[in-house]
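Have a look at these structures, which come just after this line.
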Structure I
């Protein structure tokens with residue numbers, strides 16, 4: 001099954017970002033992808049964290065969700081809408097939500113980001129909890145390739161990557177492919193991005209597909225990018241450093257089985 005991480009450098013205007021996302025999805029479809037995954041906040045990177053409050057949507061309705069459903073249906077793709085802001089318990093917060101749409105345009109899974117980013121090195125400061133309400137539940141989702149193979153996705157977002165217990169919970173539910181749509185900062189990405197992604201793949205003997213925001217944004221922020229696909233042995237199969245791009249690769253059921261048979265570490269867990 002061919003899959004694609006869609007890397008973006010999202011600006012502040014939602015319609016323009018959706019246009020870019022659509023072009024990338026069309027390109028991925030033309031290359032044979034069956035699953036495409038957009039990055040965190042693909043729909044908008046505002047000047048302030050609170051800007052996302054203006055275009056938050058109720059679950060199941062709104063122009064961003066309509067766009068994802070329509071694109072999935074028209075292009076015949078499984079589409080994971082990296083993240084978009086959904087209504088939370090109060091008006092001052094949103095949920096940072098990843099949605100999975102089938103090729104029929106149906107939303108089949110929803111994951112609200114559990115771990116909220118907090119970083120302050122004296123020059124850069126991010127406190128995601130000031131605007132985002134944390135989710136509470138790990139989520140897996142089954143999709144079917146055109147050849148009839150079933151693949152189980154484990155959903156996660158960006159800062160979740162630093163919490164291996166989440167991925168163990170997903171792995172315990174039989175996950176084959178871990179998704180990590182992200183908007184890693186340049187500083188933290190340069191230090192830890194690939195290291196952590198490869199570790200999650202190796203620990204859980206699973207594929208990892210991680211689309212990122214990658215470049216200098218209209219709001220002045222610089223994100224790390226380096227969207228990639230990693231196989232269950234921790235080998236990088238495809239990567240793009242910066243700029244809007246389709247990062248495409250192939251999942252192999254044979255490769256997954258081979259790695260898990262030669263090193264059956266998942267069955268050796270004690271704790």
Structure II
């Protein structure tokens with residue numbers, strides 16, 4: 001009996017370390033209906049990449065290239081990159097890539113007619129945010145930090161994407177010193193006739209405020225908990241929000257929050273019942 005338990009634990013450990021984080025990739029789809037009469041029309045399709053945590057051997061350039069290829073197959077109108085491109089693992093288990101350009105170069109192959117847009121995450125600033133920004137912009141990504149961009153016209157009004165700066169800063173505690181987010185400044189750039197306001201924010205915590213001002217908030221950061229247990233779900237997430245916001249779609253105050261589980265690992269190279277994922281969000285507006 002003890003031998004069986006030992007083998008079972010070893011197999012689960014091998015799966016959580018080598019199979020789920022390294023070999024699996026899900027496409028998780030969400031539908032957001034902001035205008036019921038638009039259901040018969042073509043939706044705005046947004047593909048989302050978040051939390052790469054690029055490092056050897058778990059998330060090298062070759063794997064990022066495969067992820068980019070899969071995202072291009074989704075034929076999205078906009079591709080959104082939500083931050084934490086740098087590794088969150090400073091341990092014998094992982095080695096950071098030599099330069100930011102090593103993980104950013106595959107992004108140059110992303111294709112979206114309305115743009116490839118990005119924000120930076122807390123780990124990007126911990127590792128030097130300007131390097132991450134420069135690498136993304138050098139490879140065709142428009143970085144929005146407390147900025148807004150009009151991407152298309154729907155009828156007589158416009159669709160806006162708003163990028164938020166990192167909410168956590170450089171301190172270890174949540175929402176520490178050095179925060180870079182300024183939602184009010186970003187919203188001030190949006191024209192009044194906006195048909196749709198989509199907020200890109202690495203951490204989902206801003207939803208407490210953004211649900212009163214935008215139609216859709218898209219976030220990562222939580223990794224879905226990274227380790228989830230049957231019937232329980234995530235044990236913890238790096239957020240002040242309730243555990244129920246670890247991943248998925250939530251509707252409050254006629255505003256939608258979508259949280260992705262991301263692609264890489266932070267802390268330890270382990271994922272269990274929480275495989276790497278890209279999002280495809282269809283918005284009817």
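Computed from the coordinates by the stated procedures, all read-outs in this text should not be read as laboratory data. For clarity, every value in this text was computed on a predicted model and none was experimentally measured. Cβ atoms are built from the backbone, for glycine too; each structure is taken alone.
I have -0.27, -1.16, -1.33 for log10 I(q)/I(0) by the Debye sum over Cα atoms at q = 0.09, 0.21, 0.24 Å⁻¹, for residues 128-231 alone, calculated from one of the structures I, II. Which structure is it? Only structure II yields this read-out. Structures compared: I, II; top value of distance in nm of label points 7 Å out along Cα→Cβ at positions 136 and 192, i.e. the largest, recorded for II. Each of I, II could give percent of Cα pairs over 36 Å apart, but the derived value 12 comes from II. Of structures I, II, the largest value of relative contact order in percent (Cα under 8 Å, 6 or more apart) belongs to II. Suppose distance in nm of label points 7 Å out along Cα→Cβ at positions 80 and 112 works out to 2.0; of I, II, which structure was it derived from? Here the read-out was taken from I. Taking distance in nm of label points 7 Å out along Cα→Cβ at positions 120 and 168 as the criterion, the top structure among I, II is I, with the largest value. Figure out for me which of the structures I, II the number -8000 belongs to, where helix-only ellipticity at 222 nm (-39500 (n - 2.57) for each DSSP H run of 4 or more, over all residues; to 500) was derived from the coordinates. Of the options listed, only I reproduces it.
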